[in-house]
Structure 1
Amino acid sequence: MHDAAPSLRIAVLAGDGIGPEVIGPAIEVADAARSEMGGFSLVTETLDAGAALYRRTGDGFPEETFARAAAADAILLGAMGLPDVRRADGTEIAPQLDLRERLALYAGLRPVRALVGLPRPLADPRASRIDLVLVRESTEGLFAARGRTVLDGREAARDTLVITRLGSERLFHAAFRLARRRRAAGRPGAVACIDKANVLGAFAFFRGIFDEVAQEYADVPASHLYVDAAALGLVKRPWEFDVLVTENMFGDILSDLGAGLIGGMGFAPSGDVGDNHAVFQPCHGSAPDIAGTGRANPTAAILSAAMMLDWLGERRSCPACARAARLIEAATASAFADGNLLPFELGGSAGTSAITRRVLERLTRDDVRQAADERAARTGVS
């Protein structure tokens with residue numbers, strides 16, 4: 001007797017601005033890949049959250065919405081926030097941060113992978129080999145001060161950096177496990193800890209825990225870099241990096257730098273992963289200035305859906321999910337490879353519909369299917 005194909009429920013938080021415009025194509029591509037691969041089904045539930053909801057109701061993330069999202073197998077998020085919608089303290093409406101904190105999504109995964117056929121800011125031909133992942137701690141660090149700022153009248157404001165042993169250990173284990181998986185796929189499989197241990201004691205503590213955890217992964221090369229040196233290295237030699245693990249604020253900054261290396265935020269997917277839950281979303285914001293124009297680039301959202309399927313493949317022991325993820329990645333790479341699909345943000349004229357159509361078309365090509373199968377085989381997916 002064979003196990004029944006899993007039915008996976010996806011909570012969809014499309015959000016604000018271009019969020020709904022890019023999340024629709026992501027779901028369409030994910031379902032098309034599912035149809036190509038078989039072996040599982042996807043059931044989506046669209047939930048309302050974000051700045052527009054806050055403006056209408058005074059609550060940007062109702063408790064019932066949180067509960068339904070938390071009960072799903074995974075959460076796919078578009079973009080949250082609008083520049084003219086703020087709480088009384090001036091902060092943005094950010095359900096994505098609430099999800100990270102409340103669901104203990106401690107590992108923020110920010111892949112930075114160059115797509116052949118796109119212009120890049122680095123002229124060095126080796127920039128085509130950029131393929132790294134930044135693993136960002138997502139529940140503490142400087143972001144732990146969110147909502148807890150201490151004001152000394154009008155003279156000073158204090159936000160406290162928090163680094164704990166528990167938060168650091170689970171982050172580092174996630175980074176080293178990822179490095180092992182990447183080595184199986186042909187990458188170096190090395191981890192670098194990014195910190196500021198030469199100045200702040202909290203980061204010396206962070207680095208010390210990294211070194212302790214590294215001893216449990218003797219097969220994985222481990223190193224350290226100060227965050228300023230890491231920023232310099234990412235601009236001068238990004239093709240040499242593999243897995244970079246760091247604190248929340250540093251990760252927030254470096255992930256945008258990484259996106260810039262591969263063409264911009266429209267190509268930068270992400271996942272925030274914990275032991276029991278995960279949220280996947282494009283790294284870009286809601287971009288209300290282009291909402292409704294058809295110019296939004298759905299690539300980051302599509303690749304975020306691939307990350308979601310990959311995570312579900314591992315968590316739900318669903319090889320078909322992982323194969324579908326590889327198919328989306330291969331189709332996306334193929335869509336841009338010939339150099340004639342150029343999004344608006346890179347000076348071209350390809351909008352949301354054109355990019356989505358191209359990726360969907362490439363999903364069915366034999367050469368794309370073969371590339372996806374080969375990558376799946378290298379990572380042990382049967």
Structure 2
Amino acid sequence: MTSPRLEIDLKKLYHNAHKLVTRLAARGISVTGVTKATLGLPQVAQAFLHAGVRRIGESRVENIEAMRRCGVAAPMVLLRSPMLSQVTRVVASTDLSFNTEVEIIRGLSEAAVRAGRTHEIVLMVELGDLREGIMPADLVDAVRYTLQLPNIKLKGIGANLSCRSGVSPDCAKMAELSALADTVDATFGPILDLVSGGNSANLRWALSAADTGRINDLRLGESILLGRETLHREPIDGLYTDGVTLLAEVIEVKSKPSKPWGEIAQTAFGKPPHVKDRGHIVQALLAIGEQDTDPSGLLPPTWVRILSATSDHLIVELDNDNVRVGSEVAFQPNYSALLRAMTSPFVSTVISGGGELPVYAIEHARSIGELT
């Protein structure tokens with residue numbers, strides 16, 4: 001097999017998705033399965049759907065179009081606000097989009113009229129994380145404007161927390177979103193079917209809150225793919241944390257001094273780290289680097305310690321010298337490492353564990369490697 005590569009186990013992802021769907025259903029919350037970290041791989045989307053997710057969420061219309069061409073027949077949600085330059089494509093390939101700007105919603109309306117389709121809208125509200133969102137005081141006006149547009153259906157409201165500023169989606173924030181939903185329904189009648197509370201960071205709240213209020217949807221990606229909640233990156237009970245593995249090949253193993261010698265200046269990526277002299281160590285070079293993944297987001301085996309990385313090399317210390325050139329080291333990637341590895345043309349993807357799950361032919365912007 002080629003290296004470096006991501007190995008994705010569909011059975012483990014199915015297990016994770018099914019567990020979360022079941023637990024959240026008991027709280028009256030459905031799941032939108034987010035596939036954007038895998039570039040919209042159709043196999044991953046199908047595993048999510050078979051596990052019971054209600055719809056597929058993506059941030060790029062290109063990934064949605066690729067899944068459509070591969071036969072993924074599920075409600076598709078564009079999570080990032082559409083670009084005005086893509087409204088025609090958004091209306092053609094998605095069922096629902098998250099929005100914050102009335103100018104873009106008007107563009108979607110015009111595109112929907114031309115296409116003879118109805119496009120659904122979720123209005124995102126700013127609750128303090130300072131990424132996307134309509135200010136709460138402006139929500140009623142935005143709803144009023146949206147309701148007047150032809151071929152546009154207001155499906156609901158939503159919020160996003162933790163992604164930019166780390167603001168936690170706690171009981172107070174979710175109560176605020178529920179109250180906003182009540183205000184909209186009190187003003188315009190019972191029009192909101194969907195109140196999307198947030199992402200994998202919401203899991204602790206959703207599974208422990210005494211009252212989940214109006215929140216009836218969460219958008220889950222990282223928690224399914226990596227088996228962790230995203231506030232503290234703690235493993236979620238009963239979920240696999242190794243559904244995705246990143247493997248890299250060893251290209252050098254040598255005993256070397258632990259401390260560099262010579263006049264020290266900047267490295268390829270800035271200031272050099274402070275290094276304590278520990279004598280000679282067993283050092284290995286792996287054929288993967290900053291151009292392929294986020295080295296700081298890799299969890300190595302217990303017998304490997306990551307020292308540093310350059311564009312094309314990962315430098316590690318080994319507990320022993322039994323590792324040979326040509327062998328591979330397996331890492332558990334965090335979200336950042338996974339996202340960068342998936343978008344690197346130098347990292348292939350191998351999918352396994354399909355079992356009874358239907359596996360569709362991959363039509364994608366780049367080859368994702370062989371299927372096993």
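With distance in nm of label points 7 Å out along Cα→Cβ at positions 299 and 323 coming out at 1.8, pick the structure among 1, 2 it was computed from.
Comparing all candidates, it corresponds to 2.
If distance in nm of label points 7 Å out along Cα→Cβ at positions 11 and 203 is calculated from each of 1, 2, which structure is the one that comes out at 3.5?
1
Given a value of -13500 for helix-only ellipticity at 222 nm (-39500 (n - 2.57) for each DSSP H run of 4 or more, over all residues; to 500), calculated from one of 1, 2, which structure does it belong to?
This value belongs to structure 1.
Could you tell me which structure in 1, 2 was used to calculate log10 I(q)/I(0) by the Debye sum over Cα atoms at q = 0.14, 0.19 Å⁻¹, for residues 99-186 alone as -0.71, -0.92?
Here the read-out was taken from 1.
Tell me which of 1, 2 gives 22.9, 74 when you compute Rg and Dmax of the Cα atoms in Å.
Attributed to the structure labelled 2.
Quick note: the coordinates plus some simple rules give every number you see, no bench work behind them. The structure presented is a predicted model; accordingly, all values stated were derived computationally and were not measured. Cβ atoms are built from the backbone, for glycine too; each structure is taken alone.
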